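Next up, some structures in structure tokens.
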Structure P
Amino acid sequence: MNKQEIIDQVERFYPLKIKTAEPLFDGPDNLFLKITTTDDQLYAVRSSKRSTDTGVEFEAEWISYLSSRGLTVPKVLPTKTGAACLVLPQTAITVFEFIAGRELSANEHNPQFSQAAAEAGSALAALHNATAGHRINRPRKRTIFTELQRLQDKAAPVSQTVPGGSRLVKEVNDYLDRAQSWSGPKVLVHNDYHIGNLIFDSSNRVKAIIDFDWACEGPALKDLGHALALWSRPGQAEQFFAEVWDNFLDHYNQTADQPINYDSDLKFWLQFSCLSDTCTWITDNLEQDIIKPVSSCYSYRRFQYFSN
């Protein structure tokens with residue numbers, strides 16, 4: 001859908017009259033618009049480019065629950081009929097409150113990054129505290145296993161055409177077997193908890209957690225492990241940011257109802273999450289007829305680093 005079509009649908013199904021709309025972000029999965037209403041209220045509108053299955057409704061319902069618990073997430077504006085989002089044949093539209101704030105960059109030499117890691121660790125623990133034991137009725141196709149299973153489905157071409165693919169397929173099979181045998185309490189797993197998915201205030205406190213596109217239910221260990229990997233070796237960094245790691249984990253445990261030590265279980269789920277990101281990269285490339293060695297994937301390099 002183009003911008004005007006999205007505006008038309010929002011005005012038809014939401015209690016809003018739009019004065020202006022401007023693009024915020026146009027990515028492979030979503031188009032975001034910042035809208036100003038005739039009464040000068042600001043909202044962020046997301047139009048999904050992916051399949052309009054129950055995943056969007058799952059996400060929106062969880063966000064509504066988190067907001068009701070006072071969590072730092074943008075509130076969802078319901079439709080005129082009270083639905084958490086608008087599901088159409090060609091897209092799913094969700095309207096969020098617009099939260100102004102700061103974006104911080106991942107830089108080891110920036111003291112704000114280390115402080116942000118502490119705040120982010122506390123905010124993730126608060127997310128897990130609020131969602132432990134809570135369930136919603138919306139099903140979701142995505143699980144913590146989805147990306148590894150996508151690669152398993154393409155095991156033959158990965159093994160035959162991708163340099164390092166055979167080893168990767170074996171690692172995926174081994175890790176998936178162990179992960180699927182796990183049984184324990186579940187929380188809402190954000191699944192992409194890097195610094196770009198947080199909005200900060202002027203004092204570098206977390207103002208909002210955003211982008212629950214990949215969220216699903218699973219162990220807090222998986223979410224924490226993934227976050228530690230993304231924060232301590234952010235982006236394409238080859239070095240390990242020890243202070244960032246310590247600040248994140250320490251403040252997570254200061255807030256968490258169930259503190260988590262860095263032991264073999266957390267290490268496994270950290271490795272699992274890095275392998276999952278690797279599978280996404282390899283599989284997405286393969287679907288576009290792009291063949292690159294496994295060793296050129298930064299997520300795989302994280303996996304190797306934390307496997308030593």
Structure Q
Amino acid sequence: MRVLVGFVSCIIFLTFASVWITVLLPAANYWLGTPLGLIQVMFMIFTFCMTSYSYYVIVTTGPGKIPLHWVPEGFTQEELEEARQLASSQEASRKRNADFSCARFCAKCDQFKPPRAHHCSECDCCVPKMDHHCPWVNNCVGNANHKVFVVFLFWASFGIGYAIIVFIGKVILLFINIMNEEPISMTPLQGVIITINLCILVPFELGIISLASWQIGLALRNTTTVEFHAQRWAIREAKRRKQRYRWPYDFGSTANWKSFFGNSPLRWCIPVVPDNLGNGLVYPTAFEIVKGEYNTDDIIDV
């Protein structure tokens with residue numbers, strides 16, 4: 001929703017402006033006249049710029065597209081036709097979302113979809129390696145912009161967190177002035193602005209940190225939110241059959257991290273696509289997937 005994009009943009013700008021109005025300008029001799037104050041101001045400006053730019057990139061960068069009339073390779077005509085017929089069955093589709101040895105077909109798009117692709121009802125199309133549709137960025141998060149989304153969360157948490165610390169510091173200074181019977185360092189207008197900001201920013205910060213932690217956890221397992229729920233179903237199904245489900249894209253935390261953020265550490269915190277980004281149609285697997293077999297491994301006791 002574009003309304004939410006405008007709302008988030010206003011929050012970013014007004015937070016930055018509020019810090020200047022209530023904290024920096026009233027104490028400009030410290031913030032702009034001392035080396036330590038200048039360093040903090042430069043850090044705040046840098047964080048604000050990175051947050052704003054990251055948000056712009058995630059709003060304007062699509063998740064990737066599946067070529068029109070794309071057909072998976074390595075399957076017979078009978079297997080492709082079977083995928084078409086099973087596409088309307090919710091149970092069969094759920095199983096195929098966790099089984100990467102068979103072809104997958106989207107009845108809504110009326111075309112085949114690659115492994116890890118899922119249909120987004122908001123965008124009305126299949127999205128490569130879809131994580132979720134985020135109304136706050138009015139965009140689908142998928143193969144081509146997933147890393148940018150996490151980078152935005154990183155800088156947003158830094159920027160909002162720093163603003164909260166600055167506002168709380170101003171409040172603490174106020175109480176110190178009162179206790180020492182010194183002149184009050186805060187005007188009523190500044191108090192209102194700080195109170196409104198804290199009421200809005202604290203819940204925002206908690207939500208962003210929670211979402212960022214969740215997304216980083218997914219990146220370390222080389223999976224997505226949609227795939228996480230598919231895996232839960234597959235694990236329950238495998239246990240019912242006294243088998244163990246294996247996620248074929250898990251190469252270990254280090255390799256998964258580089259697969260998500262790229263090979264160059266210098267680009268990890270920058271809102272650009274990874275230097276090793278694939279086409280969203282084919283993904284390397286940690287082990288060979290045998291066509292026609294359910295994706296399970298050793299039998300376990302349950």
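Here are the numbers for this structure:
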| item | result |
| --- | --- |
| Origin of the value 6, 23, 26, 19, 12, 8, 5, 1, 0, where P(r) over Cα pairs in 10 Å bins from 0, in percent was derived from one of P, Q | Q |
| For FRET efficiency 1/(1 + (r/R0)^6) of positions 2 and 42 (r between Cβ atoms, R0 = 35 Å, to 0.05) computed as 0.60, the structure of P, Q it came from | Q |
| When distance in nm of label points 7 Å out along Cα→Cβ at positions 114 and 266 is computed for each of P, Q, the largest belongs to | Q |
| Which of P, Q leads on relative contact order in percent (Cα under 8 Å, 6 or more apart), largest value | Q |
| Given -14500 for helix-only ellipticity at 222 nm (-39500 (n - 2.57) for each DSSP H run of 4 or more, over all residues; to 500), calculated: source structure among P, Q | P |
| Given 0.05 for FRET efficiency 1/(1 + (r/R0)^6) of positions 82 and 186 (r between Cβ atoms, R0 = 41 Å, to 0.05), calculated: source structure among P, Q | Q |
| Given 2.7 for distance in nm of label points 7 Å out along Cα→Cβ at positions 130 and 154, calculated: source structure among P, Q | Q |
| Test item: mean count of other Cβ atoms within 10 Å over residues 66-73 calculated as 12.0, pick one of P, Q | Q |
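Computed from the coordinates by the stated procedures, all read-outs in this text should not be read as laboratory data. Computed from a prediction, not measured in an experiment: that's the story for all the values here. Cβ atoms are built from the backbone, for glycine too; each structure is taken alone.
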